[in-house]
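What follows is a group of structures, each given as structure tokens.
Computed from the coordinates by the stated procedures, all read-outs in this text should not be read as laboratory data. None of these values were measured; they are calculated from a predicted model. Cβ atoms are built from the backbone, for glycine too; each structure is taken alone.
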Structure I
Amino acid sequence: MFMCAVAVVVVAAACSVTARLATVPAGAAASGPPAPNGYFQSLPPGASLPTDAQCAARVHRSTWEPRPQNNTANHKIVRPVNLPKNPAFNAAWQKKYKPRIDGAFSGTTDEIIQWASCKWGISDNLTRARAVQESNWVQSTLGDYVPKSSGHCVPGWVGSSCPTSFGLLQSKWYFRPGTYPRTKVSTAYNVDSVLAEMRGCLDGMLWFGPRSTGDVWGCTGLWFSGSWGQHDQQYVASVQRILADKPWLHWNG
């Protein structure tokens, strides 16, 4: 239901912008990769979550950027939108979390990962590992191609086949009403919107009830399979290996 493995295609990003922007705090920036243990841990179900601005102030700044090709998307702040109902989640998620999705931050790829992870109470190292699995940290990644005859192509797509998943964490557009093209052209919006769903899963707000509550790896696998606890073992194992290896610590930037 949610998404599968990706194919990588680099494309140019373009979208309208808004002035709403959570700013990174002033001060000298570091020049290397993040700390090996990261900066944020996953919070328990129902935890009080920090605001956009609070998380912007908590970002550990660095000039390190292993994916300079993300620069345009990393600084694209899209116009806010009142997202339509996401049928995968219950009324509590629609009211509590959906309105928080705004992508109102810019910075390096890792700074964006930190900001969104902080905002949704998710381990930033887990988000880094998921981004390696999904796109190798390349925001312009397009994946989950289908025939145009499937009816799942974005409006106006030209060609016999089309991608259905976009961005750093590969958000499948037709399962997430109103998020495209924002998830394609804005790194912050992509990560923000995906982690909003992760938090909803951890809080037991999905269509199948509370069984996902607090299950980090179950929620990670659900992103891939779309079915709770089914056909996700290899995907979860891959993310776990990446998390253990932390390849980003060895990337040039």
Structure II
Amino acid sequence: MWKIIRLFPRLIVAYVFFIFPAIAFKRWTSSAYRYRMIRRAVNLVLPLLHIDMYIDHPEYLKTKEPYLIVSNHHGMLDPYLTIHLMEQPLRFVSKKDVRYFPIFGDATAAIDAIFIDRKDIRSQVRAFIKMKESLARKETRWVIYPEGTRNKQLSQPMLPFKAGSFKHAMDAQITILPMVAFGFHRPIDTHIHMKRYPVQVDFLPPITPAMYAGKTTQEVADLVQAQMQLRSLPMIEKDKVLTAAIEKKR
């Protein structure tokens, strides 16, 4: 519990100076401005999580064109890790429950996330139509978690990817950027106690429209899932080495 309580003072400061102004003046400010504010809030709190970050292939982020970031999903803080890593604005599709989380709900809404009701098919259709229109206009980057829910079996294969997650990016002819992350679930897990928390992130080669031309959404989902799963295996092994080294220092 202490791991969460110690974040409160910094979270309050982040909310007062960055998150609240971004959500309160949303109608009168640009999405780029609000994203910068939320990113400042994230970067203010992040040092308290005692993370050691290991990032591979960040050069894939340098492209200026909009793309769809496809990531695996282990914990509720995953979107904020992505915000920390991305200087350019991005948006999320998130379950509606997140909107009602104190502080985090306002932070997510401030950057124009779309909230969906998983029990309401019409809500999901409306949300993905909005994302499709945004992708077609090539106005910003989007992040999706095609597993559809958090995978809590960390040493096990990723959950199957939902083919529908890729449909609108493919319809809009947008590049897909796979992102594999491991370890970011631990800093607020009350059952895990470490002096430092290694977090690995790797960006895989982008999948361009030419590369998925002629493929079905299911074929693309299976392809991306297989690539990301293959990359996650050495990350899990490396994590064992990193955590063992941390334990020796205790």
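Given a computed value of 25 for relative contact order in percent (Cα under 8 Å, 6 or more apart), which structure among I, II does it belong to?
Computing relative contact order in percent (Cα under 8 Å, 6 or more apart) on every structure in I, II gives 25 only for II.
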At a computed 1.6 (distance in nm of label points 7 Å out along Cα→Cβ at positions 213 and 229), which of I, II
I
For which of the structures I, II does the calculation of Kirkwood radius over Cα pairs in Å return 18.1?
I
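Can you spot which of I, II the value 0.35 was calculated from, given it is FRET efficiency 1/(1 + (r/R0)^6) of positions 37 and 117 (r between Cβ atoms, R0 = 25 Å, to 0.05)? If you can, show how the numbers build up before the last one.
Numbers: I: 1.00; II: 0.35.
Structure of origin is II.
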Looking at structures I, II, which one was helix-only ellipticity at 222 nm (-39500 (n - 2.57) for each DSSP H run of 4 or more, over all residues; to 500) calculated from, given that it came out as -13000?
II
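Computing distance in nm of label points 7 Å out along Cα→Cβ at positions 93 and 125 gives 1.4 for which of I, II? Intermediate results must be reported in sequence, preceding the final value.
On the way: I: 2.7; II: 1.4.
Clearly, the read-out refers to II.
Just checking, which of I, II has the largest value of mean count of other Cβ atoms within 10 Å over residues 53-60? Display every interim value, and only then the final one.
Numbers: I: 17.6; II: 13.2.
Once mean count of other Cβ atoms within 10 Å over residues 53-60 is tallied for I, II, the winner is I.
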